[in-house]
1. Here helix-only ellipticity at 222 nm (-39500 (n - 2.57) for each DSSP H run of 4 or more, over all residues; to 500) has been calculated and equals -17000, so which of I, II was it run on?
2. Output the label of whichever structure in I, II has the greatest value of distance in nm of label points 7 Å out along Cα→Cβ at positions 12 and 60.
3. When distance in nm of label points 7 Å out along Cα→Cβ at positions 4 and 92 is compared over structures I, II, which one is greatest?
4. Given that relative contact order in percent (Cα under 8 Å, 6 or more apart), derived from a single structure, equals 30, which label among I, II identifies that structure?
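Values quoted throughout were computed directly from the atomic coordinates according to the rules given, and no laboratory measurement underlies them. Computed from a prediction, not measured in an experiment: that's the story for all the values here. Cβ atoms are built from the backbone, for glycine too; each structure is taken alone.
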Structure I
Amino acid sequence: MNDQLIYKDEAFRIIGCCMEVHKELGKGFSEIVYKDALEIEFQINGIDYKREKEYDIAYKGHILPRKYFADFIVMNKIILEAKAIETLTNSHIKQILNYLAASKLHLGLLINFGEESLKYKRVVL
């Protein structure tokens, strides 16, 4: 059995950027503030990303009029979903699983800036 983590080094770099943002800002800001700061942190660290990348959602062979917007697609292979809430729940994990399915990517990082220390979950499809 392969016990290697998918995109281990890439995820480590991304989480390091998130930790730096949380260290600088602490908790208590809105989600958009953390996303803005994270964008700067990615630029400082030379990490390739796209913000608010749009994906179609298919239903029974039809493309729905509503789109899904990923917070960040990092290095063209990892979805980063940023939250600023009291605690992450199973519904957040299900949400990122749906995003992974829609995007055809395999790793999602669910990051919560809203707690005393940064919390994150790796979600693999």
Structure II
Amino acid sequence: MDIVSDASAFLAVVLDEESREWIIERTSDCSVVSPEVLPYEIANALIAVKRKGRLTDREVLKAFDISQRVPVKLVSVRVRDALRIAVKHGIHAYDAFYLQCCIETKLPLISLDNHMCEVARRLSIEVVT
């Protein structure tokens, strides 16, 4: 089965967060798909974690390198359609890119972002639980 994963799921695995095992269990037999923005969002999030004092410079780079080893098919999405979702539901454009990816690929979403999952359900996107 294929699945769309957002950056939160990647970060949970890479940063060894408590939801790591849950993510791994749900994706172990899946091929992962994400919009092309994924590596940029991961990099941005790692810098945010560093600013909170949770990672050193070296750990940021190591975590990013680890995230890039996870096999994922990066796909382009219709940005304008994603922006419509963002505007209508009051979410970040980055989140809307993942939802648009789900719509275009007809795949379920895995995310740790409860608000994004709620919007996904409103859009009739299957959410992995």
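1. Working: I: -12000; II: -17000.
Clearly, the read-out refers to II.
2. Values: I: 4.8; II: 2.5.
That would be structure I.
3. Numbers: I: 3.0; II: 1.7.
Largest one: structure I.
4. Numbers: I: 23; II: 30.
Checking each candidate, the match is II.
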